[in-house]
Structure 1
Amino acid sequence: MDAPVDNAHGVGWSGMMERRRRRRVFHLLLAIGLVMLSLGLGWGAFFAWRGAWTVAAVELAIAALGVAVMVMARLRRPRAASWLALVGMAVLLCFFSAFLDVSTDAVPRTSHVFLLVLALCAHHVFRDTHAWLRYGVVVVLLVAFAVFAAAPVRAPYPFAIADDVRRVGIWVNLATAVASFLIVLRLAETDIAEHRALHRALRDALSHRRFELFYQPQVDAQGHVVGAEALLRWRDARRGLVRPADFMQAAEDTGFILPLGQWVLQEACRQLADWRADPALRHLRLSVNVSALQLRQPDFVQQAEEAVARSGVDAGLLTLELTESVLVHDMDDAVGKMRALHAMGVRLSLDDFGAGYASLSYLRELPFAEMKIDRAFTRGIVRDAHAATITRNLLQLGRDLGIDVIAEGIEQDDQFALLGEQGCRLFQGYLFGRPMEAAAFRQRMRAP
């Protein structure tokens, strides 16, 4: 369902949520930097006045780190700013807690409570990274907090902070940590609220039949339509016709891609059944995009089998387009399901070949009937000799493997002509038709 972008307009949920999330991360980093700067300068000046130069130097290092974090955030480098803040603060806090803010019988250590705030920040800032990284950073920070919380009382080092200062610092540290914790928690709650609102909007759109399939023609070397790709659209009352690029990532993030993908598969089979009654359309194949998350469902093969059986269509007219990412997580599971689908008669297509992780072994060992040349290569084929060489080699590879090759993103006659000279026999792109509603597609097929 990662459809080509057409001229449909609308404010995308995914884009809007991503902009808001980036803005929240930006504000969070600025807040972290400002807190570090304020505390570092304030305590640095205080300890310098008292002549505790070692402590003052650490505090000023925290202030300098805060400035660096704010600068990086202003330069729109949130990932670098996040790592700088988290790693730098973690190191400085551990040093501070171990050697400067040492627990005594009279006054406990409190600097280590900021490790809890850092852990919450890490979980929020790195929410879109790999789970092992996100939770790994959190676990390391929590373990450090536990170590310092359980550390025994001992005599302070010669340059440790005096108890009379630490007795006041307890309240400053705890008040700052609590305020910081509440700010990060509020940002996290906002993310959760938007996540739920989006899932509710998508669910309501499906229940009220606001999703529909558009169809983009696929043609042979003579320009005759031999099939189509089904492309999802969301017809929203406020935003108009919304493209997949504007909501599909959000559907993936919320898990809504699973019921939505099942509906797309059933609707595509229903459309094939409708075309079967029309002599001008009954020979057409229909391609449907399948996400990696869908394929990982234990009952995905059963879903496809039921959709084909319920509609009564020839399974060979249905093509499932899989991106290379489906083979990354659990290849054995993916291969087993692909072979089961192939045994049903369903055609499998490797989408956007050459743009991701694929190796030639995938095409040699897996039951693909078709591969699609990514538009990144076809777009510049006329002016770029390197792109032209790549497409020529991909077409030769398809012939050697005995599978169909379809070039997508064709918008100009010279692209069509050059690919035809290279031996391409299947094409898709605006040159042959934009994605259109079912009625318009039917009319196109009946036109003389």
Structure 2
Amino acid sequence: MTQTPQPVRGTQSLIGEDADRFAHVVATFDHVRRLYGFKRIEMPVIEPTAVFARTMGETTDVVSKEMYSFEDRSGDSITLRPEFTAGICRAYLSEGWQRFAPLKVATHGPAFRYERPQKGRFRQFHQLDAEVIGSAEPAADVELLAFGAQLLKKLGLSGVRLKLNTLGDAASRDAWRAQLVEHFSAHRAELSEDSQARLDKNPLRILDSKDARDRPFADSAPPMVLTAEAEDFFGAVKAGLDAAGVAYEIAPHLVRGLDYYRHTAFEFVTDQLGAQGTVIAGGRYDGLIEQLGGPHTPAVGWAAGIERLAMLIDAPDVEHPQVVFIPIGEEAELQCAKILKWVREDGFRADMLYRGNAKKRLSKASADKASIAIIVGEDEIAAGAVSFKFLAAGEQRSVPIHQIIQELEKQFRRDVPKIELPLA
């Protein structure tokens, strides 16, 4: 026997309520991004590997261990995107999007990382992404954070906290980095293997290490001393959030390891998903576009995991069919197909059941929670009518074919149209 192929580990197929939750997250995101004036963009799933190797750092786990990279037939190194931001910045330069700056964009779709699948985390996962490119003002950070907060509120999530920190400007960050190297170097032998590897190239990442061996040294690390300019920027972000009614808590150990990150770093977190509690994460990355060969371009953005958000929301209401057609005979099926076209074009959710006897089909219509079953058989065709069966009440009456739309409008309390259905 032919063996049925199994799904790739870390991928999933969705149906029913799971698919509805997923779609509801995306639809809500699309609704809120329109309120905030973020343009919808579409991005390639594949990019040159250099897009991510340059912007994410050759030494990061994502680049060295997790990216799905391969050579195409031309010998070029191609990577399935592990995140959106780098590809968007590539497009900003290569597609001439600078002419739109400051640019507010949003997108969503799949991304890929080879890591151990766990709750809310997959090898093919899906993200929401929002970016403001070309704006150096703290107000851009505030607007992006307000966007995220309103999205979570619109999804009905409670108990989500916004953790906020500043990574300072280049001067304050460089001085802090030197202090951290000195501090951690004094304890190099006691650090975990990962943190020892990060010490020379990515010391900031030691601060958010989850390894118990690192925590005493991370907790006792010297704090960043901000320049006056960086202090003013962070103060403006906090004042803007206060004015916008977005609550936050300062998280001094919240960091981003790569050098192009500046100023604001943030995460929206929940305790409902265990250790994987971050649902939105982002920050300001004023140096990233320079890494791709572009001019200095300030930018800030965030990403959110669709799967994680879908796990947290209540199941959305299912849109059951309002009307179900039950044809009796081949001629009736053709007649129903014709009527269905008009009913659906008028905006009614309608289906047709054509298997089983009439009794079973009526039971199926009731199980599908339809309000009305429209029965069409030889007698109805001969009379130029259909039978409306009101499933909840069990009542049934004849309706002329040309008045079907008007009758449905009346039953569902919509405005009655003045036209008649042009059916013989």
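Quick one: FRET efficiency 1/(1 + (r/R0)^6) of positions 78 and 350 (r between Cβ atoms, R0 = 30 Å, to 0.05) came out at 0.30 when computed from one of 1, 2, so which one is it? Comparing all candidates, it corresponds to 1.
So helix-only ellipticity at 222 nm (-39500 (n - 2.57) for each DSSP H run of 4 or more, over all residues; to 500), computed for just one structure, reads -10500; which one of 1, 2 is that? Write down the numbers at each step before the final one.
On the way: 1: -19000; 2: -10500.
The value was obtained from structure 2.
Looking at FRET efficiency 1/(1 + (r/R0)^6) of positions 302 and 326 (r between Cβ atoms, R0 = 35 Å, to 0.05) over structures 1, 2, structure 1 comes out largest.
Quick check for you: by mean count of other Cβ atoms within 10 Å over residues 118-125, which of 1, 2 is greatest? Result for mean count of other Cβ atoms within 10 Å over residues 118-125 over 1, 2: largest is 1.
With distance in nm of label points 7 Å out along Cα→Cβ at positions 54 and 398 as the yardstick, tell me which of 1, 2 scores highest. List each step's numbers first, then the result.
Working: 1: 7.1; 2: 7.6.
Between 1, 2, the highest calculated value is found for 2.
Could you tell me which structure in 1, 2 was used to calculate Cα extents along the principal axes in Å as 92, 49, 40? Mind showing how you got there, number by number?
Numbers: 1: 92, 49, 40; 2: 93, 61, 42.
Answer by label: 1.
The numbers here are math on the coordinates, done by the rules we state, and not lab data. Just so it is clear, the model here is predicted, and its values are computed rather than measured. Cβ atoms are built from the backbone, for glycine too; each structure is taken alone.
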